[in-house]
Structure P
Amino acid sequence: MVFGFSEILSMAQTVGIVGSLVIAFYFSRREINHLSREFQTQVISELSEKMHRIGEIIIEHPELSKLVNQADPPEQVFAIYILSVYNQAFNMHKRNLLNDAIWSGWMQMMKSSFRDGTIGSYWKKINADSRFSSDFRHFINNTIIAKST
């Protein structure tokens, strides 16, 4: 079977077109994944800012802590707020949004607060009612508390 110049040229054009489509598909898929991750990060950031603002308002007006938790004293409500920030940092680390140096600083701060502060005693109460994900509770119990003492 002998192919003429026009047949070879036609096959080369077909291979070129298919190759271009594959490359375009690959890079568009990569870009879509990047945009999706960027959008998720923006949503998390906006929610975090809102939670941060709520925390600031509760600190400025402790009597408002009853709105989010009537049973717990204001100190425990603030402990929950602090742990929520730790939880957010943990989730950002899991999504590879924090580099190792920044994550190491966060871990050191968490270990210090459990070792030197009273957050550990609040954690015992808060951990018992499962307010946080099992991954975060496992991280605090086995990495932060176990290595802080």
Structure Q
Amino acid sequence: MNEFGVVKVNRQVIISFSVGKYKDEVLCDVVPMHATHLLLGRLWQFDRKSKHDGFKNRYSLEKDGRIYTLAPLSPKQVYEDQIQLKKGYEEEQHVSAKVEEQKDLAKMEKQAEQHGEDVRKREKKVSHELKTKGNKVSALRTLREGHG
């Protein structure tokens, strides 16, 4: 549930991730949200038999015979991470704008090509009509001269 009501999950994806030397995969529900981080929930905690230290806000778990301790980022690390995310977002927006610009250019080129083709068809039709009318005029002159 979010501020807009109930969110229906209709897709899942397996995500590979790493935190320091710890590497893992997790099955995630795909939902629309304003988050750019992987949010590990109770199912992951349960499946990995992790232990949470509420005072230090750390998770400890064993995987492949090795014990890992996962801790939150420091405020400095969070800030640096946010700067990187912002740069990535801005670059993505720039690339998206360029792609849209290229699409618009291609569309205009196609429209210009179509317009040129339409003009050529009209010119051909007019030329044919003039030729036909010219032939009729010549035929009429020949008829008049023949009767005259």
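Below are the figures for this structure:
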item: Ranking P, Q by distance in nm of label points 7 Å out along Cα→Cβ at positions 50 and 114, the structure that comes out highest; result: Q
item: Value -19500, calculated as helix-only ellipticity at 222 nm (-39500 (n - 2.57) for each DSSP H run of 4 or more, over all residues; to 500), assigned to which of P, Q; result: Q
item: For percent of Cα pairs over 23 Å apart computed as 55, the structure of P, Q it came from; result: P
item: Origin of the derived value 9 (relative contact order in percent (Cα under 8 Å, 6 or more apart); candidates P, Q); result: Q
item: Given 0.95 for FRET efficiency 1/(1 + (r/R0)^6) of positions 42 and 106 (r between Cβ atoms, R0 = 35 Å, to 0.05), calculated: source structure among P, Q; result: P
item: Among P, Q, structure where distance in nm of label points 7 Å out along Cα→Cβ at positions 74 and 138 as derived comes to 3.8; result: P
item: Which of P, Q leads on distance in nm of label points 7 Å out along Cα→Cβ at positions 10 and 58, largest value; result: P
item: If Cα extents along the principal axes in Å, for residues 18-81 alone is computed and equals 34, 29, 23, the structure in P, Q; result: Q
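Every number in this text was worked out from the coordinates using simple rules, so none of it is lab data. Because the structure is predicted, anything quoted here is derived from the model rather than measured. Cβ atoms are built from the backbone, for glycine too; each structure is taken alone.
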